[in-house]
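Okay, got some structures for you below.
Since every read-out is calculated from the coordinates, none of them should be taken as a lab result. All values derive from a computational prediction rather than experimental measurement. Cβ atoms are built from the backbone, for glycine too; each structure is taken alone.
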Structure P
Amino acid sequence: MMRAWMLPILFVLCGSVVSAGMLLRGSAGEAGVVLLMFVLLAGVNSPLIFPRSISAQEAQRRSAVDGRPVVFWRAGCTYCLRLRLRLGRAARRLHWVDIWRDPDGAAVVRAANQGDETVPTVLVAGRPHVNPDAAWVRGQLTSSP
């Protein structure tokens, strides 16, 4: 759990240090802007921007029932963030599994990627797709029942 928050915490700490230095030099306005930028970076790279993660077992069970894809991701992954942002509201309809929180999810990703934990890996009808295009994933949502 803590591993997913390391990058956002680092952003906030760095922003605080830089802002404190600017405050000491008398640039209060600039310090506020810099701190705000670092806090926004932390928010974008945090697990909060992603829909709630569930276990790999639960995601695969739900996918078997409703036909929606399962997305395996991890916090701090630029490609996962890009997929999430490009999916927009449609992302809420997918089943998301954080591989840093779920060892079974990490095992599924390693099995699909010859031992590598390459994310995002999207499971559609039992077939893995590594770093797919968001438009393709959205299309899989429209074709699911």
Structure Q
Amino acid sequence: MSYSTKQQQAVLQCLEQCSEEPISAAALAEQLRLSGNPVGLATVYRQLEKLEQAGQIHKIRTEDGAFYQICPHRAVQGRECFLLRCERCGHVVHLDCGHLHALYEHLEAEHHFRIDPRRTILTGLCQACAGKEDAHGTQ
């Protein structure tokens, strides 16, 4: 990112502090306010959009709205991570896996369909939720 404002840095720092789980723009604005950095919601959305375009964060669209999370692979130029989201607990994993890259390349070469990894979310069950399901005998 070539140019960064104070507000953008505040948003990015807040996202880094809340990096374990995705956060909504409204919750992020509230966190900023509580930490002494009041930033209007429209400004938060604007900064989130810029950070997403720069590859610094992921926008995760769900049935409950959009959530944002810092991308742990953002420092590596040219690398795109894939998102795995548990449909039960909502946990999101950023995965850098060569096997998925091969799948995306196959889809483009053989099926003439180009996937945008930054906007693709694979859903299923995380290990913890799948284990609970298996323990209760439900599928």
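What to note about this one:
- Value -18000, calculated as helix-only ellipticity at 222 nm (-39500 (n - 2.57) for each DSSP H run of 4 or more, over all residues; to 500), assigned to which of P, Q: P
- Kirkwood radius over Cα pairs in Å, for residues 35-82 alone - structure with the largest value, from P, Q: P
- For relative contact order in percent (Cα under 8 Å, 6 or more apart) computed as 24, the structure of P, Q it came from: P
- Of the structures P, Q, the one that 29, 22, 12 was derived from, the read-out being semi-axes √(5λ) of the Cα gyration tensor in Å: Q
- In this comparison of P, Q, the computed figure 3.2 for distance in nm of label points 7 Å out along Cα→Cβ at positions 91 and 115 is attributed to P.
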